[in-house]
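Colleague: Scrolling down, you'll hit the structures one after another.
No lab work stands behind these numbers, since they all come straight from the coordinates. Keep in mind it's a predicted model, so treat the numbers as computed, not measured. Cβ atoms are built from the backbone, for glycine too; each structure is taken alone.
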Structure 1
Amino acid sequence: MGTFTRAALLAALTLAGAARAEPSPTADPPLAPDPVSPAAPRPRAFDAIGLPMVNYSTDLGLGLGLVGGAYFYAPGHEPYRHALGARTYFTTGGEQSHFIRYDGPGLLGPLRLEAQLELKRDLRMPYFGPGNRAAPEFAGGAIPDRFSYQRTSPRAWVRLRGHPSGRDHPFQLWVSYLFQTVDVRARELSLLAEAPPPGFEGGRAGQLGLGALWDTRDSETNPSRGGVLEVALRASFEGTFSDHDFAGLTLGVRRYVPLGSPALVLALRAVLDHQAGDVPFYDWAQVGGLSAAEGIGGMSSVRGVPRARFAGNTKAFANLELRWLPLSLTLLERRILVGPVAFADAGRVWQPAVDNGPWYAWHPGVGLGLRAVIGAAVLRGDWALSTETGRSGLYLTMGHMF
């Protein structure tokens with residue numbers, strides 16, 4: 001939900017005509033903040049905003065919440081000196097996410113410091129078992145108790161990011177530390193209780209992260225050219241206060257190609273994530289990197305396929321979107337670009353000691369969507385179909401998928 005939270009604040013700041021529509025500190029920030037002219041007028045040294053959140057997905061139902069941010073400005077500090085954010089969020093599908101966050105660009109010389117405290121709770125977290133052919137008897141629809149469990153995860157993380165070759169250079173490095181405790185409650189007669197996997201008992205999950213990326217996009221929120229290359233490592237062991245010893249590697253690429261005009265863009269993303277060691281089952285569906293995703297299945301990996309439908313130590317997925325914004329409207333003296341999107345997604349997993357099927361056994365999803373771009377904010381509506389099962393999904397949220 002990080003993209004949605006950031007986009008919601010950007011939309012509100014844009015429509016309200018605030019001093020600047022800067023990236024929100026309440027979610028994972030953009031990979032490389034757009035430059036802001038130091039000569040821009042600064043009507044005040046402080047901005048604050050709060051607003052309701054509303055979204056919907058077939059997987060999680062209707063989502064409602066409140067989000068707020070406060071920005072403290074000072075000469076020589078861009079885009080702000082300090083920022084604080086907070087969010088409380090519930091869905092009718094049983095997910096909860098509540099956090100407070102700090103963001104300090106340039107707080108430690110050229111380094112950006114970010115930190116967050118969060119409570120995540122999911123009353124119906126999916127679990128279909130490991131591998132690319134897990135739970136073949138489930139064809140779609142509402143997830144029954146047999147394939148879900150309850151998970152609660154208080155967590156805290158801190159991250160340092162910097163541009164070793166200069167602020168405007170595309171090369172970035174980051175290092176992070178995450179600590180969480182995971183409480184797992186299996187339902188009676190569920191698959192999780194029937195065949196307990198590693199991590200069934202929950203416990204501590206401390207993790208170190210390190211990453212590098214090369215970002216040449218012309219825009220953070222609605223790019224029309226350029227791309228992002230990312231490599232990220234993560235490791236959990238006794239020294240990080242983890243009950244499980246394992247490591248992960250994430251490789252990601254995103255490309256944006258204008259087709260004769262910035263209004264017509266071909267967008268592509270490919271991600272490969274591999275973990276090795278004593279990986280707890282609640283990490284099988286997690287993808288590392290700054291733009292973390294959940295897969296395989298759901299609004300962040302393969303639309304149309306149920307959330308976290310397939311999970312394993314190794315995950316791969318790809319997304320292709322044709323974005324067209326031919327209409328330009330005006331609302332409250334703000335320009336709004338509107339247009340359709342056609343997309344295709346596909347993904348699969350590999351898990352040791354289970355039948356993962358042949359190499360070409362990918363799980364696809366196709367669909368159509370609508371986008372509205374208001375300043376730095378993007379409103380997204382997608383309808384997707386799993387061509388494998390005929391199951392469809394609807395996703396109404398904010399921010400491009402990638």
Structure 2
Amino acid sequence: MADPDLLVPATNPHPASNWKAQPVNGATVSLPWANIRVNTDGGSAAQNEPFVAVDPRNSQHLVVGANNWMSGSGHFEVYAYASFDGGRTWAASQPYVNRNASRLNAADPTVAFGPDGSVYFAFVAFNPAPGAVAVSRSVDGGLTWGAQSWATSFTSEAADKPALVASAGGLTLVYQGSALYTRASVDGSTWSGAAIIDVAGRNATPVADRNGNVSIFYATSNSIRLARTVNSASGNFNITTVSSVTALQPRAAQYRASIYPAAAIGPKGQMYVAWADGRNAGHGNDILYSSSTDGSSWTAPVALNTDAGNADQLMPALGVGADGTVTVAWLDTRNDAANVNYDVYMVRGTDGVHFGANTRVSNLSSNPNNDPYLQGSLIGDYFALAVSSNAVYPLWTDTRNGNEDIFVAPIKIGTPR
């Protein structure tokens with residue numbers, strides 16, 4: 001069965017009648033870029049766990065997926081948000097168009113652009129009964145959703161944490177249950193049978209190179225691993241260990257966090273991966289990073305965060321541009337001595353090896369307890385990052401408005417900082 005720690009809480013939270021907004025330490029800081037709210041509702045419903053994809057044919061076109069409690073009656077589902085002006089304005093839609101057996105709740109969004117410009121949106125639908133993975137398709141850039149397929153079944157084991165990548169060869173879906181699985185599709189309408197990648201695998205991130213070859217990064221209890229297909233017809237995989245990992249250290253905040261690798265492949269086939277790690281005792285949880293030119297041998301992990309204290313760094317997101325510049329963004333508590341309030345920081349490196357200074361992305365800290373629905377228990381399992389030809393787009397769960405919202409910082413690319 002799916003790891004219960006990775007599921008959205010089974011109980012459907014309602015706003016607490018006696019809830020009061022939580023204070024945030026620190027004032028708004030001046031940054032060269034705006035912080036823009038993505039979700040378009042005006043209420044107090046929670047939105048969290050963003051995922052983002054940028055259209056390879058139009059650098060101004062972005063589609064974001066997020067969990068959303070806006071449907072009312074305590075239940076949650078997934079929403080899509082599309083922007084055609086580089087993240088300045090957004091339009092909301094609901095990809096869950098084909099309800100099945102009254103499964104009210106949906107979560108774990110993942111988004112990918114197909115070679116023809118179609119947008120694919122995968123998620124898990126559940127409650128009642130175990131979850132199944134659905135994939136919806138949009139042909140108008142994420143404004144509406146006209147088709148939805150079920151990649152897994154409600155009658156089989158529960159599926160959790162889908163991740164989707166599109167390439168010239170079609171769609172590759174990865175998800176977890178009693179093992180880490182993958183399925184393939186040409187256009188998202190029908191899916192191949194499940195192939196087991198690793199019975200110990202979880203929290204997967206599939207990525208594709210320019211030739212359509214798919215690599216799948218994922219975590220086990222003690223390692224980051226890479227799986228590459230040996231023979232797509234047989235479903236056999238060549239599995240390499242990228243690095244050992246150390247479980248996250250205890251934290252002052254109560255929201256869920258795990259070791260979830262973020263990865264990308266550069267224009268010349270270079271591979272990059274980052275993850276949160278607890279190995280540096282007394283220094284908080286750090287963002288570790290490793291790279292490879294061939295996927296077989298990997299550089300020794302290095303910490304990307306350069307703070308000197310015991311702050312926590314979690315939920316990394318990673319992207320690489322057409323010029324090979326690597327950008328990594330993450331949640332960071334360095335501006336709060338209590339390690340509760342968080343910001344988003346990022347770092348960039350032109351060669352994927354040498355990085356510039358840590359740069360603050362969010363202009364106001366967020367208190368994770370500042371939401372009447374979830375009250376600090378969940379801000380999502382990941383943040384997000386997209387890289388286009390002229391900008392990088394970090395996204396995160398933000399609580400400055402007294403509830404959980406999705407925010408983006410459209411950052412024009414210049415000299416790496």
Structure 3
Amino acid sequence: MQENIQEEVKYPQMQVEEPEFCKLQVHYVADPAVVESKIEEAIQTLRKVKIPGFRQGKAPDQAIKIKLKPQIDNYVANAMASHAIDDIVFENDIKIISRPDFTNVTLHGKNFHCDVSLFKKPSFELSNIKFDLEKPKQNQSEDELVSRSLENLQKTLGERYPYEENDTVAFGDQVTFSFTSTIDELPFDGSVIEGEMYQIGQDRWNGFDNYLIGMKAEETREFDFVFEDGSGELSGKTAHFSVTIHMGTKVKPADINEEFFTKLGVKDLNDLNDKLKQVTISTVKRNENTYLRGQVAKKLIEENVFDVPDIMVDRESRTIAANGGVKDFETLTVEQKEQIKNQATASIKLSLIVDSIRDREPDSILNNNEAQNHLIQHITSQGQDPNKLFGDPKMQYQLAVLIQQVKDEFTLQWVLDHCNISEVV
């Protein structure tokens with residue numbers, strides 16, 4: 001008599017379709033053994049919950065299963081959803097670039113299945129990442145920058161008074177101003193400011209404050225400004241600005257004397273100049289590094305050619321428009337939408353390219369703990385309390401975004417450190 005041989009069912013089971021570019025639709029059926037292990041895990045996790053009729057922590061498994069069934073089902077469903085993503089990533093050898101959407105999630109005993117919609121990272125061959133770069137040209141000498149810093153210190157410690165009728169904006173003034181700006185008639189992140197107090201000389205962007213010099217209270221000035229040291233998205237672009245100075249205050253510079261040196265904690269003018277020189281060198285290097293990192297980002301985008309999912313571009317475009325003050329994306333013209341979509345595409349591509357660099361170059365990776373420490377140090381250096389960000393549950397999404405930005409900046413810096421950098425001839 002011949003025995004019936006039943007073919008062993010292999011788990012997990014998946015039916016994978018790609019209805020759109022990089023979009024996967026997956027029907028997932030879990031291994032019952034894994035579901036069973038998650039049920040046991042849920043029971044152990046909930047064991048300390050007080051069950052009527054039993055001492056705390058002493059209820060038998062069956063009582064926990066009956067009395068806490070909704071909590072167990074919720075625990076197992078969440079655990080299996082996470083496990084499903086791990087299985088999908090492993091079995092299909094992909095990297096996910098969006099939050100998965102789950103539908104038809106079903107848990108019945110040891111059986112779990114669901115439908116998952118997600119976007120995978122596009123496949124592309126990472127180009128050469130060692131570039132030849134030129135340092136930015138310095139418009140002022142080191143001595144000129146030190147002299148300007150000394151003048152700013154005199155103004156900082158001087159007596160401040162409000163603008164009079166014929167006073168005009170000069171370095172060291174404090175003003176309240178507003179501006180709107182566009183690139184190719186489109187807003188960008190940070191392109192709208194209303195009633196902000198601003199210290200002339202801070203240079204929101206390198207060279208920006210020069211365009212405000214000579215303005216009077218209640219005056220509006222329009223000008224075109226080139227971002228020479230902006231981020232990867234702004235670097236090299238020209239924006240049209242409309243700036244209004246609402247009011248301002250000037251300062252009578254403090255005299256350079258013993259009282260001046262005492263307030264600054266220096267011995268004399270030579271000691272002060274030495275310290276200002278150190279600060280100036282540090283500032284020049286920081287601005288130079290920001291410019292070069294922007295050039296690295298620009299070259300990475302130019303030299304890595306690949307497509308990105310349309311829906312991701314659409315989402316990023318709407319975010320960029322909203323950050324630029326656009327209340328309704330649909331009110332934009334076709335040309336304006338296209339410009340924003342190009343900016344969104346570049347932003348997404350840079351993120352994906354940086355991710356691929358981390359995959360290929362382990363030394364370019366900053367782990368979560370290191371990124372958090374960098375972020376804490378930065379927040380603290382700004383005189384703010386990092387606990388307000390890290391301890392607020394409502395800020396967790398923003399925190400995750402900031403940590404990812406720190407990681408990306410670290411990787412871009414790693415690329416920059418491996419580039420060939422020359423002086424401007």
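Colleague: When you work out mean count of other Cβ atoms within 10 Å over residues 62-69 for each of the structures 1, 2, 3, which one comes out largest?
Modeller: With respect to mean count of other Cβ atoms within 10 Å over residues 62-69, the highest-scoring structure among 1, 2, 3 is 2.
Colleague: Continuing with the same structure: Comparing 1, 2, 3, where is distance in nm of label points 7 Å out along Cα→Cβ at positions 110 and 358 highest?
Modeller: Between 1, 2, 3, the highest calculated value is found for 1.
Colleague: One of 1, 2, 3 was used to compute Cα Rg over 2.2 N^0.38 Å, and the answer was 0.96. Which one was it?
Modeller: 1
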